[in-house]
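There are structures below to look over.
Just so you know, all these numbers are worked out from the coordinates, no wet-lab data involved. All figures in this text were calculated on a predicted structure; none of them were measured in a lab. Cβ atoms are built from the backbone, for glycine too; each structure is taken alone.
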Structure P
């Protein structure tokens, strides 16, 4: 933290940053790893068998920088070693312990329900990339319609190929989409039996065709891992797989905060995504 940033944080009131909700009746401490770089202790605030995992913090808006997001995730991953974790969205701030207790009290039944559903489960991420140029070249060889049109374009004069080239481009894009969808369907079908639930996220960049999260029973981690390896081996000359986890169920638990009601107390909607 720079001197300027330190001066700013020293001039604002202190609050609580909340990382996740867990089930425990006993106070716990998880070490000095709080967000913000001050080495704040991460500890629990309890209410009737549930607890929020928090650290003290200036009441400032945290930008989702690599350092801040890493701090947020590091706490959740540390807590996950011993507890089922309901992760909060990045940047959740509260003024007082009482505000956090009100958060738990106001959503107690919903939190209990989602904790029960997430018990013994973890999340894995799977990203699948391909070499678009390589796949296109293969399609030009194996797709009869594309091959014939390309041959026609090659044999024509330059002035007569404009619309044919446009048609070829559309055919290739359609074929690429169909091929990607086919790969994705097969990956999901092969992994479905070992997953409790899955969620498709938006691919990132031109190379990625699949960006998915899978909710897995802890006791089936090795089975799921083996399935991913088998799929990656099957398509090693066509696709590349990036497999990460285990994580807290970020993609399957959503706790939305509305901090500015008329009476100033937190309002929370807790939902979970499942089959």
Structure Q
């Protein structure tokens, strides 16, 4: 028993060392980018207005955090992005499910999805402003409009990819339509649906930032716009760093949720790339 415990501890230690090694290797590019940024900013080839040093940008972020502006803007942006994403996720899965399982719904909505998916949805922004003004409702509506399309198409593709043998076997065993849906079709299509959600989440953040830049108010995008209007270069680059960190955290969080939800799936046995 002692030998088994020792081998198990050795295996855990080896996995931790391996994971730490891969984390270091993946961070090399970021470290090089930071070094290049700081070096170029101090090289004299560019002015501090064109490219402020990263150390100066980090100092600006710290001062905004101390003043409380950083947390206000991050909270407002995340609120809009996450509310829009959740609405798009629920509505997109429901619509994709209806289109995949109902011929009438497919006939009615398929042309709309086909035309709307490649269309730049930001063109609807003036209409949103006319209808809903420039406050949260219009910004969240724009997020939903942009983020729902990848969820719908991923849901349709996931359901269409369910093996027919699974459905036939479940029906032969007496499964009703509701049981077939919840116990066979949705679990089998879950990897594809989560892929659509992983695409929709950064879209939600991007649209939240863009609408804040164009409509003003509070939020990271609005703060960057205000800094640009006053020629505050440090404020603009501080916004870029903040958005990059938040986007990275959201993508990593979504990847973690995927691994937790698909622990039963074959892809959980493969090395994670996210």
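Assign the value 2.6, calculated as distance in nm of label points 7 Å out along Cα→Cβ at positions 79 and 191, to the correct structure from P, Q. Going label by label, the one that fits is P.
Of structures P, Q, which gives -13000 when helix-only ellipticity at 222 nm (-39500 (n - 2.57) for each DSSP H run of 4 or more, over all residues; to 500) is computed from the coordinates?
The correct label is P.
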